[in-house]
1. For volume of the Cα convex hull per residue in Å³, the calculated result is 146, so let me know which of P, Q that is.
2. Could you tell me which structure in P, Q was used to calculate helix-only ellipticity at 222 nm (-39500 (n - 2.57) for each DSSP H run of 4 or more, over all residues; to 500) as -13000?
3. As an exercise: P(r) over Cα pairs in 10 Å bins from 0, in percent, for residues 264-311 alone, calculated from one structure in P, Q, equals 26, 37, 24, 10, 2. Which structure is it?
4. Once relative contact order in percent (Cα under 8 Å, 6 or more apart) is calculated for every structure in P, Q, which label goes with the largest value?
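Just so it is clear, none of the values below were taken in a lab; they were calculated from the coordinates. Keep in mind it's a predicted model, so treat the numbers as computed, not measured.
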Structure P
Amino acid sequence: MAIRILIFSLIVLALDLYFFQAVKTLTQNLSPDKKVLIIAVYWIVSVCSLVFALSFRVIPEEGAWKAFKLYGMSMVVIIMISKVLGILPLIFDDIIRLGKCIGNFFAHGGDIKVATQGITRANFLSKMAIIVAAVPMATFVYGMVKGAFDYQVRKTKLKLAGLPKSFEGLKIVQISDLHLGSFVSTSPIARVVDIVNEQQADLIFFTGDLVNNRAVEAEPFIDLLKAVAAPMGVYSILGNHDYGDYVEWPSSEAKKSNLQRLVDIHGEIGWKILLNENVILEKDGDKLAILGIENWGTMLRFRKYGDLSKAYQGTEDVQTKLLLSHDPSHWRGQVTQEYKDIDCTFSGHTHGMQFGIEIPGFKWSPVQYVYKQWAGLYEEGGQQIYVNRGLGCLGYMGRVGILPEISVFELESA
């Protein structure tokens with residue numbers, strides 16, 4: 001652990017020293033007082049960021065400390081990313097300077113002193129480094145203030161082959177990835193509840209990650225979430241973060257107790273949690289099956305708790321099947337290979353990486369290089385999957401470009 005801390009600290013220090021070259025270049029013509037002030041602020045922020053990062057694990061998660069911890073870490077990440085981007089012009093500048101130095105070296109008979117004389121860091125590229133760092137910093141800060149709570153209602157006509165006539169026009173709302181441990185007040189969730197209920201859905205799906213790690217994170221929101229209701233029921237599943245796999249527990253019993261408490265909370269809220277099981281809805285003699293499995297993904301670091309064969313039992317003769325599965329990699333990993341009569345899968349998990357670009361006709365996020373299905377509706381061989389962009393945040397407490405989503409579906413016969 002000590003070695004890792006040392007390596008991390010040295011990397012951060014090297015990054016700070018390299019970016020500082022741009023700061024030093026741009027302050028060289030300022031008055032001594034201004035120069036000292038800017039340099040002092042730069043290193044105070046840098047040192048505080050490093051200290052915060054190193055002490056993150058021991059900072060409490062209760063009360064006012066919670067906001068300090070969550071938003072403080074976000075700022076540390078933003079500062080580091082901004083500096084990494086900011087050094088790109090400096091690297092370009094150093095390549096140019098190195099080229100000039102090599103050229104002068106050979107032109108002056110190998111005299112290294114003459115070769116390096118007069119080759120200074122370009123003021124323009126130093127300014128560019130500051131600008132390149134400032135733009136993402138401002139953008140990510142805006143994403144924390146505004147983007148994280150800019151809830152979007154996305155409506156989709158979901159066409160299903162063989163949809164029974166009785167379920168034509170059925171309205172479903174999907175929400176996902178609340179990550180309640182990342183909220184420092186209840187007011188955003190109150191807005192979510194209001195927006196969901198305004199849709200007047202027949203069914204509501206929640207596709208996992210109610211918390212970040214611990215069931216206790218959901219306790220302050222139980223009464224609020226009880227208001228989420230639909231005449232045909234609210235159905236939920238677990239996501240990878242709900243199992244508590246990413247924190248240390250005093251015992252295996254404590255971890256099991258945490259998971260059981262979270263399952264109980266789903267029930268207290270009034271959500272029917274589907275743990276590798278199904279529910280068959282009947283209307284005017286027609287049937288529609290809702291299958292829900294525990295987390296199952298193709299990525300090695302995510303455990304396969306889900307058992308689709310168990311959830312599938314009893315639905316063989318039901319014409320229309322809808323699957324709730326948190327991780328979208330499950331769709332190609334198993335659903336489209338072994339269960340070709342499952343009409344549509346509803347997933348979340350990716351958050352669209354909380355960063356990207358979405359404009360009419362164009363959608364991009366770095367997460368697409370990991371997950372082929374990462375946001376929106378996809379179709380393959382007559383089967384469909386919808387990946388909800390999630391409502392909460394994790395790690396970075398904001399969203400840029402990929403905004404939090406409440407999905408609304410109206411079923412139609414294809």
Structure Q
Amino acid sequence: MKKLYFLFLLALVSCFSEEGVEIGASETFIRYFNGGNNDAAVAVAETSDQGYIILANSQLEDGRYKIKLVKTDALGNKVWTQVYPGFIAKGDPLYSRKGNGLYLIPGGGYVVAGEDIDASGKSQLYVLVLDNDGKVTAERQYASNPANLSVRGIAITESQTGSSFLILANILNSLEDNMVAAEINKSDLSITWSRAYGSGDAAYLVNKLFLDTQNKLVWGGTVTRQNGADVRLVRTIQNSLNTDFDLPIGRPNFNEFGVDITRFGFGYAVSGSTDSTSTGEREILVQRLAEDGTVIFSTAYPFTTLFQGEEVPVPGNKIGNAIASTRDGGLFIAGTVPSNAGIEFGKGETDYYLIKTDGFGNVMWQKPIGSRFADRSVAVLQSSDGNLVLCGNTTLAGLGTIMLMKMDSEGNVQ
């Protein structure tokens with residue numbers, strides 16, 4: 001562990017720049033990206049050249065946001081960075097723009113689902129299409145109807161035929177429907193059809209949208225009601241008035257939150273948090289779900305640490321922020337856990353926490369990784385060479401900074 005923290009600090013000193021770094025000798029790495037504003041990563045994906053594309057949002061001094069993409073090579077060295085809209089002049093009158101969902105177009109390029117935010121805080125659905133170099137090829141803002149609704153693009157994918165995009169959005173201020181699924185023509189980004197779903201309950205939606213084996217749309221998240229919160233799984237026929245199902249998945253008398261979702265076989269796996277353990281605090285939650293939403297297993301991971309010769313619980317809420325399936329039939333979970341100087345746990349305000357399990361939630365290995373600042377996991381994946389990739393956010397020199405880490409299959413950085 002001391003070696004891992006040494007490498008973490010070494011990377012902190014050598015990589016705090018968007019000007020790129022020298023190519024390392026190892027296939028594993030830790031890289032940081034920041035361009036002078038508070039940057040926060042949202043998603044990461046591996047590109048066809050075995051590099052990575054990171055979707056982030058960059059907060060300006062006046063509080064507004066711009067969408068940011070960072071493209072790296074296979075060793076995490078920066079190839080290019082683009083912001084949308086581009087910086088014209090300090091104090092330019094453009095509204096805020098945020099990206100929430102990223103999709104790699106199979107033929108090349110990227111598409112982002114997001115939102116334009118006006119001065120009053122109202123959001124309008126926004127879609128941005130880019131080529132491989134991050135140049136804008138198409139974009140569109142969609143006025144809400146009725147006009148007082150605030151709509152946030154959350155996730156985007158491609159139709160089975162490849163002729164259109166399918167998008168998931170959140171309605172933020174509706175007393176009734178709170179989710180929208182829609183199809184968008186690739187040719188002009190016009191909406192072919194859209195359907196609203198949900199209820200007046202609060203909805204958190206994960207930035208993933210899937211097509212299942214029957215070409216139906218599936219997404220996940222959390223539904224929050226007066227009596228608590230449950231993991232949510234939704235499936236619907238495209239352009240259908242009603243969903244096949246909109247399932248609350250949880251145990252009575254407990255709160256369970258779905259933060260990320262991934263495909264697992266013909267079903268899905270969810271990471272999040274639950275207060276169902278005896279600790280009285282939220283612990284990392286992992287669930288496997290069948291294609292119809294049936295729970296295959298649901299496991300909470302209470303955290304303890306060795307202190308003065310005894311196993312003691314780690315206080316504070318822990319969250320499973322990201323989850324990915326692995327080639328060996330397992331799951332890779334990245335969480336965020338609080339540090340606690342009193343029991344000598346962790347390095348800073350919060351740390352990344354990595355868990356590798358088999359297909360039934362049994363832990364194969366687990367480890368904390370962190371700096372002395374607030375570290376938060378955002379997204380994970382298994383790369384094409386079988387290694388593990390973690391994307392997160394931290395603070396360097398007082399600024400929100402993007403972190404990209406590539407580890408071997410045991411979570412080590414060489």
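1. On the way: P: 188; Q: 146.
Considering all the candidates, the number was obtained from Q.
2. Details: P: -13000; Q: -1000.
Going through each structure in turn, the value belongs to P.
3. On the way: P: 24, 37, 30, 7, 1; Q: 26, 37, 24, 10, 2.
The read-out comes from structure Q.
4. Values: P: 19; Q: 11.
Result for relative contact order in percent (Cα under 8 Å, 6 or more apart) over P, Q: largest is P.
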